[in-house]
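Structures incoming, each one as structure tokens.
Laboratory data are not the source of any read-out in this text; all were calculated from the coordinates shown. On a predicted model such as this, the values are computed, not experimentally measured, just so you know. Cβ atoms are built from the backbone, for glycine too; each structure is taken alone.
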Structure I
Amino acid sequence: MFKPKYTITAKLLANIKRIAALVTDLNSTRLPKVVQMALEKEARELSTFASTSIEGNPLPLTEVKRVLKHKPANLRDTEREVMNYNRALEHLNDVLLKGEPAVSLKLILETQKIVTKGLISKDRCGQIRREPVFVNDPRTGKTIYWPPDHQEVRPLLEELISFVHAKREQIDPLILAGIFHKQFVIIHPFMDGNGRTARLLTKVLLAAMGLNTFNLFSFENYYNRNVARYFEQVGVLNNYYAIKDKVVYTGWLEYFTDGIIDELLRVAKEIPAAGVSPETAILPHHRQILDHIKDRGYITDKDYGKMTKRAKATRNKDFNKLISLGLIEKKGKGKATYYKLAASI
């Protein structure tokens, strides 16, 4: 039976209380929908950039945004890693929208399959490793950690999942999410994609306390600002069998909650600044488009041309702005092009 060792220190308790207060304030903030959607889009971009950067992806944030916006057909591995992570975010967001979030072995395997698709061999996508794996120090190339034997991975994962479900009403969700994150990394269940999968599934657990990190903030951003410290805190050294009964989670939990506070404060600072800018403002002609779609189900450029004296090039800009804000989607091609409300609306 998995029994993690940790202490509720004064610092950890203070962090939990502060997060609860910040979350309450954040959840009580009422934002214009267009502003909220812009902030959510920014958070997804930041999460994708930060989590892939932690794993060594060299693409800067500006390039990550470009890839996510234009979705190039021929992807380099660095771009595919970015697209995969964003797809995993979208998939898990759909899972959360369907009901009570729950971590399961099925969801873990699905998530790893999405983040590694096209990057590793198919027999390793969505599959628990069937061979030994080693963790090397990227600075020296020397092995610093030997995870458990592959035969024990599934039982260890199932034990961790059972622990999470059994303790949901007994342990603070922040502590539970933090323990899951570190123990998942310790088990190292896959040949590749362990870190990205751990961070994504941690988001699902955090959503259980009303802190839906898919919406407005990216706790990966905190880790990415000091990757060396993140690896130092979340990882362990030596052989799993030598340290498995000696791991203490307290320091990691303090660091983990520090990161959530840091990111919540960033979001709280950005919300007033976001306001309604020229980039997010919905003007009367934009409202005409949205109202027409709500009444008819869709709109074409020809429909819009009958409603306004705006030139065709300007009308295209109006459609593209609503697309970039995530309010509408473009369907069809050429003369058969039409626009409808985005699936998330």
Structure II
Amino acid sequence: MTGAGGYIGSALVKAIAAAGPKRLVLLDSSESNLFGVYSYLKEAHADVPHEAILGSVTDAGLLNGIFKRFQPRIVYHAAALKHVTLLELNPFAAVHNNAVGTYTLAQATIQHGVPALVSVSTDKAVNPHSIMGASKRIAELTVATLSGPRCRMNAVRLGNVAGSTGSVVPIFLEQISRGGPVTVTHPDASRYFMSLDAAVEAILAAGEADCSGKILLPGLGEPERIGDLARLLIEKAEDGSANEIPIQLIGLRPGEKLTEDLIFKTEVREGSATGGLQVIRTPIPAPAELHDHMEQTACLLATGDLAGLVKTICAIVPEYEPSSVIRSAVG
């Protein structure tokens, strides 16, 4: 389990531990997050053998050592940098972790004959305006392209998981607790939301899906307007004066979209899989083309060539529309 100590990762670890696996291997680059989930398992599931490994999915040597030692049967990949506005200011970190990290992990699973990999993706990967979304789209293309007989790989494309770190719900609640204002980007901004339990169920179902090289999409219902969500949370606040808390419109931030899309126009729905997941066939590059792009990406990251990096990303993800922040940084 990569990103084992994160909001989704730790919930997934708890669900898997409850099912009594033979062994759980936890990988996370955050010491505090890893310690938290490791401590939970020691107390709540002491009967489940588990290992806590501090490190990154970008470390090929570490991954090879883990797979050689533990020989996992399935990898759930939830390690990601995800904060859109912050990553617009740190594009190299976003691409290194989300894109190159997934590529490195996928290669390691193939090399060691791991039977299955599930990569956790996001609707922000569709027609991305942010470097985060573009990096996650490259991650999707990586698992779809490299999936094969040695390792069955799929990506599960989630909506916004309510309550996750940095999502609007905890931000709104914190603003309400301070008396406001509650900041909303745009009156027509909307997002697809899902609960943490639904996200975990979707990821576990993706691990059982009898398909390969696909995008798996859970039922997300209709998108919810962010402004309506803010008003609902204000109304539900315990403080009797909560209804007086103002909403302030601040405008879309760099990398943000007014609405999110669930599939590309070029993608094809191919039926359903376990757990009601829609099976999506997405256009993929030839493996040799993907390898060339990723080698080039690694070189551009090493040299700090942002202009070259953005050009390469646009070649891999032609739907990507760089934000004003990225365009300005490129010059």
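Structure data summary
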| quantity | calculated |
| --- | --- |
| For P(r) over Cα pairs in 10 Å bins from 0, in percent computed as 6, 25, 34, 25, 9, 1, 0, the structure of I, II it came from | II |
| Parent structure of the calculated result 24.8, given that mean count of other Cβ atoms within 10 Å over residues 3-10 is the read-out and I, II the choices | II |
| Which of I, II yields 15.1 [mean count of other Cβ atoms within 10 Å over residues 91-98, calculated] | I |
| Relative contact order in percent (Cα under 8 Å, 6 or more apart) - highest-scoring structure of I, II | I |
| Read-out FRET efficiency 1/(1 + (r/R0)^6) of positions 11 and 83 (r between Cβ atoms, R0 = 25 Å, to 0.05), computed value 0.85, structure in I, II | II |
| Read-out helix-only ellipticity at 222 nm (-39500 (n - 2.57) for each DSSP H run of 4 or more, over all residues; to 500), computed value -13000, structure in I, II | II |
